[in-house]
Structure P
Amino acid sequence: MRHIRISMAQLGRVFALAFALVLTIGLFSPQGSAFAAPTPSGTGAPTGTSAGTPAGTSADPAAHPVPKSPDEPADNRPTPGEVDTGSGTGSAPQKASRSGSPAKAVKKLGSLAADANGCDTALFGSTGGDALVKAVESASLDCLGKLYDITGTDAGNTFREPQMVAVADALRTASASYDGTDSGSVAQLVAFLRAGYYVQWYNTDAVGSYGSALQGSIRGALDAFHSAPHAKDVTEANGQILSEAVVLIDSAQENARYTGVVKDLLNRYTPAWTGGMWSAVSHTRLILENGLGDDAFNAALAADPAVADSLASFVKRNSSMITGGDLATGLGIDLGAFLEQPVLRAQARPLVKELVNAFPLVGATGPLTMNLAWFTEKRDEGHCSYYGLCDLPTRLAPLVLTVDRVCSPTLHIRAQALSADELDGTCSSLANEDALFHSVVKDGGPVADDVNTSLEVVVYDSSYDYRLYAWSMFDIDVDNGGMYLEGEPSEPGNQARFIAHEAEWLRPAFSIWNLNHEYAHYLDGRFDFHGDFDAGQSVPNIWWIEGFAEYMSYTYRDVSYDDAIAQAALGTYELSTLFDTTYENTDQTRTYNWGYLAVRYLLQSHPQDVAAYLARTRTGDYTGARAVVTGIGTSYDADFAKYLAACGAGDCGTLQPAAAPLCTDQDTRRYEQGCRRDGVSATTGNYSYNFLNLPAGVKQLTITTSGGTGNADLYWNPGNWATTGSYAAKSTGTGNGETLTVTDPPAGWVYFSLHAQDGFSGVTVTTQY
């Protein structure tokens, strides 16, 4: 799997357009977690990217999005682009206030009227006019709250337009004498109307349409209430009613008419406002968010720039409340959304410019500034110099990615917040995966023209931090679980990069989401697939690309892939069908679970076919690789079905053993039981000399070499340095995939060497006895 607008809705894909659809249908979770993380540094967009890429896409054609985890927790802090309006007041009426669930919102007001011993909601549909008004006024708010759930005939009888008109007219009358309390049952009348708009929205066929009669009545009611002197009382009694009356503006889709209410509440607010008064000012965001994009609402804001001023002023006056998920942050972001509307852009620009430069980009104010920055880049393109944000990626790098570790010449970690132990674990996790990879695919070194000699792993502290910063720092879509950017592997200076985040939902355990799966993609691309990712998609190769990465991840981590095993028991797909998997015809289960099963079956049962397939992908002969699997056709389908039945019952066969750990002796020539060394090298005609000190009683010694470039031949000599002229055994095949097995080796010092038939480097050597 591979790979935001820090946005609420734009999904990315870069593998294929259909992948976005797959992500939308269901979140992929190919692996429950990954191992450890990398570290920070760095700057700017990867090779091949450019500014101004449309939201929801990646500028890099070889970018691989990683699905989110279904266990990723919700975060109440806003992510860039979350307030992405444009549809105007077409949003559904709110059943509950921002402060809680529908039930809580109703019970909060319930203290204003005693609970009835019984609540017959059918009563409201069996009467009308003054009788209906009296029934509403005498009902408890808990009882009225149950009206949100009525449907069908009951909904039509209760909330048809004449019923709503009668109650709206009653609200207008009651508001004329409103004293700041519920003595006139204003709360009940508002509650009925809110429920009516909500039910009508979801049950239009049953309730019918609302027209000019109700519009006239509700405007009269809202005019009367919001102009009542006591509607401005700063008391809890008024606040509870006022907050619901503010929501009623949005429910009735009268946002454009009452921008003055928004302005008044924002300007009058002080930190002393709590409870109902706090809810009232908070609910102004409903009017703003659901109104922006509506022509009438935009026109009202354009005619009164003081509304935008009130938003900016609120943020500046109340900056002490900023924590990331607070009201000031939200209102500041609402101001940023003005930039989406051409008619409001001119008045918003100077205000947004001031705010985005007034607060730090990181810390508690990061959600505010980075969301505003998103709007300036994505909704007011071409004006970064005006906002002073053209160098934003460069400025963010040292502020966000404060940790930097070079694990090896081939692996660089940049991170937001990793400890030394976490860095050590991540470096080891990735380095140790190399040996398993090379032992499975038996490659002969990097494919031709691939200069992706190193991988940069960027790790944000959480999924939220990834969404907050990565869109700017790397010019990528971020509504996903991470992104692998392969770039153009044949271009000198290209930097392969995996942009990831910690799986914060697994804490206190440390894990980087999809780390080992994505590292397998990097290795597969460098050693098995010629050209960039798109080149490999000229024929259906997804079964291998995603299935093999899953195989590597689960095998290396020694974790049972329970989801895949459960799928095996179902026997849904034939192997021949899986060979035709593309991002256009697949879903989460087929891509990952079934890709894994197909790859595991072939590696265990038909490794010669895997070798033939990879021999062609390594040269860029994708037509030939396709011919290998089409040549298999349906011939393995019956055997695959038997394998699935056994696997589903718990017998999936033997996995490739995990890679040996690195040898620990400081003398890099010395090997021990069950260890390995990476990056072994020698120039043409020279040797890499090595030795072991075997205990008595060893029955079998196995020495293997894999990976790297060039051609290393393996020689063994029990009594002295092994050379081409002095050896007891040798393995001299083409490439670096050599193995020597020695039966009953002598105790004590024994020797083996790698001779450079052609200069070699990056070879992994493993000893086992």
Structure Q
Amino acid sequence: MTFLHRQMRDELGNKMNSRFNRWVINSPKTALVIMSLVLMLACIGFKNAWLSTSFKINFDADNPLLVAMNEQEDTFSKNDNMVVLVVAKDGNIFNRQALQAIDELTDLGWQSPYASRVDSLTNFNSVESDNDNIVVEAVLDNPSSKTDEQLAKGKQAVLNSPELKGYLVSNNGRSSIVLMTFQLPENPVGEIKQISDHVHHIVDQVAPKYPQVEFHVTGTVEASSSFTDAMLKDMALLLPIGYGLMIASLTLLLRSVWATVITLSLVSVVSMLVMGIKCWFDGAITAVNMFAPTMIMTIAIADCVHVLTSFLLHYREGLSKKEAMLTALTDSRKAVFLTSITTAVGFASLNFHESPTYRELGNLVVFGIGVAWFVVYALLPALVMVLPIKAGKPQTGAKQFMTAWANWVIKYPKQILAVMAIASITIIALGMPRNELNEMFTTYLDDTFEFKRSNTKLNEELGGIHRLLYTLDSGKENGIYEPAYLQKVDAFATWFRQQQGVSNVYTYTDVMKRLNRAMHNNDSQAYALPDSVELAAQYALVHEMSLSEGQELTNMVSMDKRKTMLTVIVSETDSKALLALNKGAEDWLANNAPAEMKTKGVGLDLIFSNMAMTNIPSMVYGTFLCMAIVALMLAIALKSPRFGLISIFTNALPVAVALGLWGFINGRIDIGVAAVGTLSFGIVVDDTIHFMTHYQKFKQAGMATVDAIREVFISSGLAMITTTVALIGGFGILAFSHYSANANMGFLTAVCMFLAIIIDLCALPAWLVWRDKAEVHHD
């Protein structure tokens, strides 16, 4: 009864598909009009599109570290900033020319849109005592009016402030920064570019006046602006190049201009439908999802090519256009459906990725695969019937080449398997261990961007570009004045200063020490914390009343005086080192601080680092689940558990070898590389499916193994090569992206595609021949 139900269901499905195909073939203009209306409706969604450059989009809204960072920004000032690094060519940042440049940048910085604070050497407030009164003044402001003695005194005041070294001024006195902080709206769009352009404008305005000074611009706002520029450059250059590669490969391999036009039209329609519908609901275009159209088009090409090559083959053999089209749709239906499902499973596995941007990418491509499958059967036949596509001459050269390839594989199966096994095992064994799970947030953009070059220079000069932030709670209002609290914070800061790679620790206790020293007639021995609550509160009150607007301590002290923020500046390093440093800090607090002071470090660098470390287990699980699902689907579809298992081998091997090669090439498993396993497996399985479904068909027709393999090469080999070339071009072009995560993912995926076609057209048929000979010998 079950068999009868299955047979009736299959026959019903075939009749429905055949009826729909005949309707499209017989009414192509109607089908084209309907699809055009649907496309126009979808494209209206593009009016909602906008570029999203906030780094926070890479994390879930409920990510504990992101929640902690948002709470910290609500408690203290936000950390959106622009940094202008000023380097004195003569090695002395305290010379009059350099200080005048800093002073001018400081004044102009206040005029920047959304500016809430500007910190520099020339508005740094020195704390002195004068007849038992605290005098707070900017000792280096307006340097052009200062005498040499006054400048020397100001220099000494800076050098006597340990908290400034490695923060506002380099330890060697060669360079300094102007730090501009901004209060941005919740979802900034044009504001980022507006601020960046303004700061670059004032630097360009100041720089010509001071030829003995170098200027370099960086900061979190500049990072967001640079990512926007990178996205626009990639879209302007890589997408057209990718499109051009598709045209070239399709024209060369299909040998039909109209077939190429049809394919490009279809994949363009699919891409616009998907992204248009996406923008109806969410118009945010990110550095990751901006490449979804390229991926969708590249994958959709595979469906088109397999149907069109089958159509052209039958058309050139003498069938009418209608008969050839209907036959091609019928012949390719099972393989195209299976490849669509398995590829969708691969991309759906990206939902195990820790970053929502990659999960969105996976879901977009899954949706695109479904749309592509429908469009191939709804639009491709209509275009073929309407356009004057000609049969042309049979491609005897291609047939001869594929036949020769098949004969070579059939002749040397053992040798092919041996060579590929030795090469694969060697690469995997030697290359895989070289890989390490790591992330370098500062290397996301390449050296063509000033932001990257400025970060490198900043790290060289001041020795730190990473920021770790710790909110230290006293447990009660005004509790930050308690001596016990201040001493514990100071001990925590001292521990950090002893750690390798830490260039500066910026903490409220240093302010209190300066105030205490000032109240003791600037005695260096009095650079210590006040010993009573009353004294600390008095110092703080007098100090706050003396500060000018914009110099308040809201960037390190909460409004209720319950919490302070300790900022640690770390030299450029990788995620493993940052996480280890943060782990040591959290352990120190757990072992040495009261319960209310225990906290976790926050900051974008830490969130990215943590995601890199937690992402791999998730993606490994997703990859194995993808393999299991695909193997089960193939075992059921091909009615052969053996073929289901062999599909795991033929499609996991390219990924494993590619990762082995990656160990020799780079070795860092970052946010992009982590996605390659699931992404590639879902794609490379397509060629295995096409090979095995056609092989089974010919075997069931009574052919011997070698004849069936030879026929697969002739009927499907060219289509497999064509789609692989298109896939390599589509993903390979990402290797030239300015965004390193996309570049690494694209390059490694392209390598997987190349290895997969070699395995599917060499190792797989060689194994089939060897297995057949072994079974015959056994019998």
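Read-outs throughout are calculated quantities, based only on the coordinates presented, and are distinct from any laboratory measurement. Being a predicted model, the structure only gives us computed values, none of them experimental. Cβ atoms are built from the backbone, for glycine too; each structure is taken alone.
Who wins on FRET efficiency 1/(1 + (r/R0)^6) of positions 428 and 524 (r between Cβ atoms, R0 = 35 Å, to 0.05) among P, Q, i.e. which is largest? Write out the running numbers ahead of the final one.
Details: P: 0.95; Q: 0.05.
Of structures P, Q, the maximum of FRET efficiency 1/(1 + (r/R0)^6) of positions 428 and 524 (r between Cβ atoms, R0 = 35 Å, to 0.05) occurs in P.
Starting from the value 1.00: which structure in P, Q was FRET efficiency 1/(1 + (r/R0)^6) of positions 228 and 452 (r between Cβ atoms, R0 = 35 Å, to 0.05) calculated from? Provide the component values of the computation, followed by the final result.
On the way: P: 0.00; Q: 1.00.
Structure of origin is Q.
Quick check on the output: -13000 is helix-only ellipticity at 222 nm (-39500 (n - 2.57) for each DSSP H run of 4 or more, over all residues; to 500), derived from one of P, Q. Which one produced it? List each step's numbers first, then the result.
Numbers: P: -13000; Q: -21500.
Structure of origin is P.
Matching task: 108, 55, 52 is the computed value of Cα extents along the principal axes in Å. Pick the structure from P, Q.
Working: P: 110, 57, 47; Q: 108, 55, 52.
For Cα extents along the principal axes in Å, the value 108, 55, 52 is produced by structure Q.
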